[in-house]
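Next up: some structures, all given as structure tokens.
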Structure 1
């Protein structure tokens, strides 16, 4: 049977959730130039892949954190995915804003989060790990016990691995950059030259120069 990580990687490519453009790189919010852009919100418009991802996230989260009482999604990209996973797990759901809202209650965490609650976090994508772990910090500041994080996709940067290890947060993802590139090669979407470019970028994303 085909592995879930390969099926999901191919699904992301099939629906255009992942775009590969080494010749005309994208610019991330961090300022990094990137030959790849991943938008997992597009999964929500594909019922078959949406169901597959939701089931896989629920199963992964339950296996990683069997004692979790609450599912928390990271805003905004993982809110819908988190709700779908929480529904399949029959667990309460909350979501974490990047920062407290500047009106009303000023909440950063939306939903009921009891003191000491055991939480598993759902994320759609892990790049450097900063925004994902900022949500963990907010949950811990609110008194929650964060048991781990399940995400759809990771670039697998060393900086992210080190940050999650330092924060004491186990991370499991449904698929990853190496698997996705492998699927792109098998599908004929990238050439050997493109693969070399994609691998060079992953090794040093901050210093990658698309003109070289």
Structure 2
């Protein structure tokens, strides 16, 4: 698992290091966040001590999202090269989100990597083994993904991977398109095919 995590962080560092100023400040798939915000968020665990984290969370009234948004907004102003260096230097850092383990760390990096590269039109290739693990983790048990996307009566199938999930109306697409959708990101429906597309269209009316 750490090999997959390290490879993804190094690949993202390469992508981030090559972005123009306009791309660095362009919108990401995360609502209200630019690419710089996402880069700041990705590197937050490596730049903030446990004491700083605890104090910041306390000041935010225990609301992690509020705390995370504040840190991302503040640290998005850090130099691009500095954030890229932090990500690269911590490629093999064993940090993982609370309760998520290394699988959660991989999911965090892969999903946020797509948050950055997808809207920029960058063909960031997540290796198959990493994508499969994150897709499996994201759908999880129950009728919703970990991010609240409704899975009931849908058959999800990756067109570029040997991966499928569920039963019902077919919703087919590349892994790199399905994953952001399952993570609650706004995705253009034309990148998908199958009867499930009509269902998604109906749900957004």
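For the reader, a short list of remarks on this structure follows.
- Here FRET efficiency 1/(1 + (r/R0)^6) of positions 22 and 158 (r between Cβ atoms, R0 = 25 Å, to 0.05) was derived from just one of the structures 1, 2, and that gives 0.20; the source is 2.
- Answer label among 1, 2 for the case where helix-only ellipticity at 222 nm (-39500 (n - 2.57) for each DSSP H run of 4 or more, over all residues; to 500), calculated from the coordinates, equals -17000: 2
- Parent structure of the calculated result 11.9, given that mean count of other Cβ atoms within 10 Å over residues 46-53 is the read-out and 1, 2 the choices: 2
- Answer label among 1, 2 for the case where P(r) over Cα pairs in 10 Å bins from 0, in percent, for residues 38-133 alone, calculated from the coordinates, equals 14, 44, 35, 7, 0: 2
- Top of 1, 2 by FRET efficiency 1/(1 + (r/R0)^6) of positions 62 and 166 (r between Cβ atoms, R0 = 25 Å, to 0.05), largest first: 1
A short reminder: the numbers here are calculations on the coordinates, not readings from a lab. Here the structure is a predicted model, which means the values were calculated and not measured. Cβ atoms are built from the backbone, for glycine too; each structure is taken alone.
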